[in-house]
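K.L.:
In the part that follows, the structures are each spelled out as C-alpha cells.
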Structure P
Amino acid sequence: MFRNEKLKNQIMQFSAVFFEENASNISLITITNCEIFEKQKKAILYITALPENKEIEALAYVRRRLGELQEFLQKKMRIRSIPFLEAQIDQGEKAQRRIEELLRSS
C-alpha cells in the first residue's frame, strides 16, 4: 500500500512539473489526483483546466502528450517501469467547485 501511495505522489509531482514546463496556451492545467491500478501497470491522471470552457481542448492536449510524459517520468523516477498512463477530467473537483459556488450565492 505504501509503495502505491509513493508512486502516486511521484507521478502527480513530476506530471505537474512536466505540464508546467510544457505549458499550452489553451488553459491552466492542474493534476488533481492519480489512481494506480493493476499492480502498478496502469495509472489514471485526473486533471482540471481553467477556464472550464477549455477543458475538452486541455484534455486532448494532455492525452497527446502522455507519451512524452511517460518518457519524462522514466528519466525522473527511480522505477523499473512506468505505468501505462491515461487522463480524465476530475468530475469530483468540478462538483466540489459547483457546491462551493451554490453555497456562496445562497
Structure Q
Amino acid sequence: MFLEFQHDIALPTSTTFRLQPADEDDREFICSLRVATMKRLVIDTYGWDEAVQRFYTDESFAGRIVLVVGQPVGVVTLKDREQEIQSSWIALVADVQGRALGRALVR
C-alpha cells in the first residue's frame, strides 16, 4: 500500500550527495517518494493502479538511493539497455528540490 509521504530533515545547502544501491530496506521510502512526486500526475493521466506502482517500485531496486548527510532524499532508477544505461526516474523529496541536486545527479 502506498502511503502519503512526510519528510522533514535539516540539510546543508550544498549538493554533496552519495549514491547507494537500492535494496528491500528502501521499499517504504521509494513507495512514499512515488506518491509524493508522481501520484497526482499519474491519477490525472491514466489513474493510480497499486499493482502497476508496485512494479515501478520494484524496478527502482536496479537504481540508487540518493543520500545527503546519510539521509535518503531521492531515487535514481536505472535501466540497462545493453549498449547504454538509461535513467528512467529521478525523484527528490521536496526539502532538497531547488538546490541543484537534480542537476548534479544528471551530470
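Here, each number is a calculation from the coordinates, and none is a lab measurement. Because the structure is a prediction, the values reported are computed rather than measured.
K.L.:
Which of P, Q yields 13.5, 38 for Rg and Dmax of the Cα atoms in Å, for residues 50-97 alone, as computed?
P.N.:
Only one of P, Q returns 13.5, 38 for Rg and Dmax of the Cα atoms in Å, for residues 50-97 alone, namely P.
K.L.:
For which of the structures P, Q does the calculation of helix-only ellipticity at 222 nm (-39500 (n - 2.57) for each DSSP H run of 4 or more, over all residues; to 500) return -10000?
P.N.:
The structure behind it is Q.
K.L.:
Another question, if that's okay. Tell me which of P, Q gives 1.06 when you compute Rg/Rh (Cα atoms, Kirkwood Rh), for residues 26-65 alone.
P.N.:
It was calculated from structure P.
K.L.:
Let me ask something else about it. Quick one: Cα extents along the principal axes in Å came out at 37, 36, 26 when computed from one of P, Q, so which one is it?
P.N.:
It was calculated from structure Q.
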